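Coordinate-derived values only; no laboratory data. Here the structure is a predicted model, which means the values were calculated and not measured. Cβ atoms are built from the backbone, for glycine too; each structure is taken alone.
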Structure P
Amino acid sequence: MTPAILFSASLLLALLLWAERYDCTTWKLGSKPLVSALFILAASIQTWPHPSLAYWVLAGLILSWIGDVCLIFSSRNLFLAGLVAFLLGHVCYAVGFYAHGVFDSWIVAGLVVLLVAGVVVFRWLQPHLGSMTGPVIGYIVVISVMVGGALAVYFHAQWPQNARCMILSGAILFYFSDILVARDQFVASAFVNRLIGLPLYYAAQFLFAFAIGRL
């Protein structure tokens, strides 16, 4: 089942990138909800050694699917709705990660690095945000906290290393994909943002989806 899911996702992602390149809403509607549904399917068919984490991750994936659908359309209100959906998705990921993570000085150091990175990203975006300043600050804080939670999971040495690496890698890829979404929305709208950002985003979500079955 896993190879079939990944093969289907690759084809749909290629179609989505084509639709993004030519700004074809019809084909975006025909591809993006489907490829996003596949990471929900991938998570759903896993054997869950730790259901309390898996349920939070699954909730985050479902909220991400809602955000993906909202971002198909060129509407500021729908963009804000998508932002809220992704923010809530990151909250779900963070709750699951922190509930199962290990906390030590490395986590504190990681959070400090994330704080500095968040400030740098905000200062870069700030001149372009206008009325979206507040929501974007909130989003940067939440995704930074989520990545910190993934770092806490990574240091849970009793869990298999490959699964912990998948979660941390997914969180980092998600962070960079969101930077490209912000660049596209606020700084410079260009296909290259989606060409790079969408594969990073879907890689992140599938890493989360498969990791919960390998912990």
Structure Q
Amino acid sequence: MVAENLISSAVLPLRTSETGKMALASMENFNVRHLPIVNDHQLLGVISEDDILVHNINEPIGSYQLSLLNAFVKKNDHLYEVMRLLAEHQLTVVPVVDETGDYLGMVSLEDVLNYFAKTAAFSDAGSIVVLEFQQRNYSLAEIARLVEAENATILSTFVTSHPDSSTVEVTLKINRQDIHNILAAFERFGYVIKASFNEEEYLESLQERYDALMSYLGV
């Protein structure tokens, strides 16, 4: 999945002639805290609520000093690059440009969340297993072999490492709800099982967190 495929038409960019007050109204209307500023087809940068509130809100935003001039992705950048910018700059939208730098649209945090909610890794029946072990011992091939030996398949993986620790956590989505044999295999091979959830338990927890996040964003 690339950025161009996630562009939303529901949120519109700002123009340099709009005032800070108008920009704040647009952010409230679209339930975001950031919006790109576009001059014709040229992306000038991303303006945040904080940028507006340190200026005179009755003046055109074209006169403002922006804190986010390079927060954008190119249309063929992977979804992971969109996610990186969202997290790194605490953004609610990321502008998308073409090869020449012209503005094409934007991807919102809500768009990314909705995409993941609809992917097979989330929607297909299965279970979740979280493993912990020393980083030097990590082998996805070995983990996949143990799962496949029980006639199951790994639908997705997510690796979490900590700068101050030599251990890593690997979260697996497996296409089976009954995973007792798989858990037993992991234990036989010395893996530490931090957590495991069947589909019903996991989806209830995920739905609660998703609803809480949507409520926080005002969506």
Open item on the list: Going by distance in nm of label points 7 Å out along Cα→Cβ at positions 7 and 71, which of structures P, Q comes out largest?
Closed with: P
- [ ] For relative contact order in percent (Cα under 8 Å, 6 or more apart), find whichever of P, Q sits highest and give me its label.
- [x] P
Open item on the list: If you rank structures P, Q by distance in nm of label points 7 Å out along Cα→Cβ at positions 127 and 191, which sits at the top with the largest value?
Closed with: P
TODO: Given a value of 7, 27, 26, 20, 14, 6, 1 for P(r) over Cα pairs in 10 Å bins from 0, in percent, point me to the structure among P, Q it was derived from.
DONE: Q
Open item on the list: Ranked on distance in nm of label points 7 Å out along Cα→Cβ at positions 55 and 87, which label among P, Q comes first with the largest value?
Closed with: Q
- [ ] Could you figure out which one of P, Q the value -10000 for helix-only ellipticity at 222 nm (-39500 (n - 2.57) for each DSSP H run of 4 or more, over all residues; to 500) was computed from?
- [x] Q
